[in-house]
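Pasting the structures in now, so scroll down.
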Structure 1
Amino acid sequence: MSASYAWLLLLHILAALWFAAGVWGSTVVRAQGRRATGLAERLLAVRILWRMHVVFTLPAMIVAGLLGFYLVTAGGFRFQETWVMLAAGLYLLMFLSTLFALTPALSRQRQAAAAATLSQEAMPRLEQALAQKLPGILSDVNALILLLLVALMVVKP
């Protein structure tokens, strides 16, 4: 194993940990936001969810994925191996659902929260955005996929 490979592997692992912080941290924030009774707490939860998504989840998912695909080729693995194909498929599923479903849903929640802070007339829009189950479901699916990816990377069956 070359020194550059080891450093890139370390960066890949750090990006995966950064990604895990965003995915699993957002589940806690989402649960607390759902339990909140006051408007201020619910608005804060929406803002924190968006911030975690933009700071942790999106950049780390992209960096970990790019490094992961590079490390497969640089590490002498083949894309025809079952565990590599499964990991790549799971990653692409997670990437596409996050990029094209979760991010727009969280953006709509954030916009509705911003409008609700400016006027009480926007409250129904906020309640409708917060009632959507898709962001929570996709976040939970991402957490599950992340666990499967970690298992595949460690075991390499």
Structure 2
Amino acid sequence: MEQWKPLNREQALAARDFSQAGETFIDHKGLLHEISYSILTPLGYYVIVSKQALRHVEKHPKAARYKTEIPHFLNNPDLIAPNYEFEAAQLYYKVAEGTLLAIAVHRKDDLRFVTTMHKAPVIKGIREKKISQTDFLYIRGGFKWKKWK
């Protein structure tokens, strides 16, 4: 298994794995996706970014301007939390220019893949007490999560 290390924006762009680019997979909803690239995450596995996911991000204008940052956000998130609504999903959070963004990563079989990225008003599940900070899967040093409760 490859060892994860946090990368800056330029390093993350250079570290994208294009070895499966053009291959296809069926997502959790039964939809066909074409792989663009994958990137290693702090949890030690690669997450696939598909052409369809990148197009879907365009539906979220506040997040769409950060679409090219997805490799960096996945490799070096501020926080990774479970998505309490979907057992096989996690949310990768990153603060960009004062905006909290969430990237939804789903799992099907052995694949982990991005489904969307959107502006997040809060860390999902905290306010509803569906998750607590003890459920967080990863916290980057110094992240001030209380601001986003």
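Coordinate-derived values only; no laboratory data. Quick caveat, the model's predicted, so the values are computed rather than measured. Cβ atoms are built from the backbone, for glycine too; each structure is taken alone.
Miscellaneous remarks
- For relative contact order in percent (Cα under 8 Å, 6 or more apart) computed as 21, the structure of 1, 2 it came from: 2
- At a computed -27500 (helix-only ellipticity at 222 nm (-39500 (n - 2.57) for each DSSP H run of 4 or more, over all residues; to 500)), which of 1, 2: 1
- Identity of the structure behind 12.0, 30 (criterion: Rg and Dmax of the Cα atoms in Å, for residues 30-85 alone, calculated), options 1, 2: 2
- Of the structures 1, 2, the one that 3, 17, 31, 27, 17, 4, 1, 0 was derived from, the read-out being P(r) over Cα pairs in 5 Å bins from 0, in percent, for residues 46-117 alone: 2
- When mean count of other Cβ atoms within 10 Å over residues 22-29 is computed across structures 1, 2, the figure 12.5 traces back to 2.
- Each of 1, 2 could give volume of the Cα convex hull per residue in Å³, but the derived value 97 comes from 1.
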